[in-house]
Structure P
Amino acid sequence: MGKLTGKVAIVTGASKGIGAAIAKSLAADGASVVVNYASSKAGAEKVVAAITAAGGKAVAVGGDVSKAADAKGIIDAAIKNYGRIDILVNNSGVYEFAPIESVTEDSFHKLFNVNVLGLLLTTQAAVKYLTEGASIINIGSGVSRITPPNSAVYTGTKGAVDAITGVLARELGPRKIRVNTINPGVVETEGAHTAGVIGSDFEKQYIAQTPLGRTGQVGDVASIASFLASDDSRWLTGEQLLATGGMR
């Protein structure tokens, strides 16, 4: 029996990268997982196939978290398939880096709609089904602490995630629902490769300033999520776990 046996988890933005790794980790610990995707149905189905091949339970569910009807649809699919929700991982996110001179209304709304509004809408739809012992895990970013240049909008969204986590921990605490954030640093994902981060001078500089001396891997974040999803972290709420290998 895994530590999450009998639990039901939703992971948004789980067709690749950190979200996919979290979905697989929660399933390996016994949870039935709703693997949400916004555009890559094939990616989500690949994650589901990997989970079921390993003996786990999962289903792929499409939906754009920044739209209220879609967010509700993701939650409804979890109830329809598994009858309950115990774990919500708000992982969906987009990022763009640009100097302040290049910030546009469109780029602002794009990032805030997914990274902040999406988290709020999905949590709003899920919360009526969450009961004592439930865990909400928000995926923020180390940028909220490190505040790198050329990231005003993106860092703004992740600072908002930190603040919302604190508010919801207080708001939902009386119902014995825990809310925590994981703030990863640079992690090797498909997106990081596509953006040219992996192997770049930026990555080399980052590693040089990181006490543990390497770039993060998706499994590093996934194992923290499994911990926060389980009763092992029952006395933690409102926390922002900086998962950066010591980079500050």
Structure Q
Amino acid sequence: MSAAGSLDLKVYRDADQLAAKAAVAVARAAAESIRHRGRFTLVLSGGSTPRKTYALLAEGDGETNVDWSRAYLFFGDERHVPHDDERSNYGMARESLLSVAPIPSEQVLPIPTGLPTAEACAEAYSTALAKFFALPSGTMPIFDLVLLGLGDDGHTASLFPGAEALGVDDRIATWSPPGTLPPPVDRITLTYPAINAAREVLFLVAGENKAEAVQDVLEGGADKQRRPAAGVRPEAGRLMWMLDEAAAGRLKNSG
């Protein structure tokens, strides 16, 4: 995939500026979605950069103000741990955003983690999303915005290099073993078809340790088996990458 023409690439000074600009981008997407469709469906990501972004959105100051009464929040992936576990993506989002911003609790749909296996949790989330979006059998939800991060191995959500989950194309959510990164717990993740059906997908990536994976995905022609983020290619929606200078350090065409 080339960085030019097929996606929108923006590079910022550091992780703080990236988080601030990302908050503005989310707020603008929310306003546009609410204006056109009356609601905003947002898929949250885990990670340190989204945490900063969520905190800014929770403040809702000026350009980062969101009409939370019309927002519906979902999750791209989750660890098979209780929601109050320090490793939980939901727990992080609750602390930084959900408990601060005036978001109606019934408009937040976390990935269930209380079932015995990650596979059962994934099936339950697929069912819940199909019900929320009133989907015909075999179709995917169309989220307004999906936020994603990038691991230094090129994984995104909980789609890990070489994992069987990369080939799942008939479900909204699936499960995956831990991969090579800690913590060693099973994962629940949205599938490529669910991510790629979105109206907009936004990668938030910071840090020099991500630079090699970023270059491989955007300019190096990596395939999704080696760098799973390469499999994120929205069918009809917009793809944006927002990077800090450290993460963009190996790109030849970064602006």
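Just so you know, all these numbers are worked out from the coordinates, no wet-lab data involved. What you see is a predicted model; the values in this text were computed from it and never measured. Cβ atoms are built from the backbone, for glycine too; each structure is taken alone.
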Structures P, Q compared on relative contact order in percent (Cα under 8 Å, 6 or more apart): the greatest is Q
Distance in nm of label points 7 Å out along Cα→Cβ at positions 199 and 239, calculated, reads 2.0; among P, Q the input was structure Q
Starting from the value 13.4: which structure in P, Q was mean count of other Cβ atoms within 10 Å over residues 31-38 calculated from? Q
Taking Cα extents along the principal axes in Å, for residues 23-78 alone from the coordinates of each of P, Q, which one would give 33, 20, 14? P
Working back from -8000 (helix-only ellipticity at 222 nm (-39500 (n - 2.57) for each DSSP H run of 4 or more, over all residues; to 500), computed), options P, Q, answer is structure Q
Given a computed value of 16.4 for mean count of other Cβ atoms within 10 Å over residues 63-70, which structure among P, Q does it belong to? Q
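For mean count of other Cβ atoms within 10 Å over residues 7-14, which of the structures P, Q scores highest?
Result for mean count of other Cβ atoms within 10 Å over residues 7-14 over P, Q: largest is P.
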Value 0.8 of distance in nm of label points 7 Å out along Cα→Cβ at positions 15 and 39 was derived from the coordinates of, among P, Q, structure P
Given a value of 1.30 for Cα Rg over 2.2 N^0.38 Å, for residues 135-214 alone, point me to the structure among P, Q it was derived from. P
Rank structures P, Q by distance in nm of label points 7 Å out along Cα→Cβ at positions 119 and 175 and report only the one at the top, that is, the highest. P
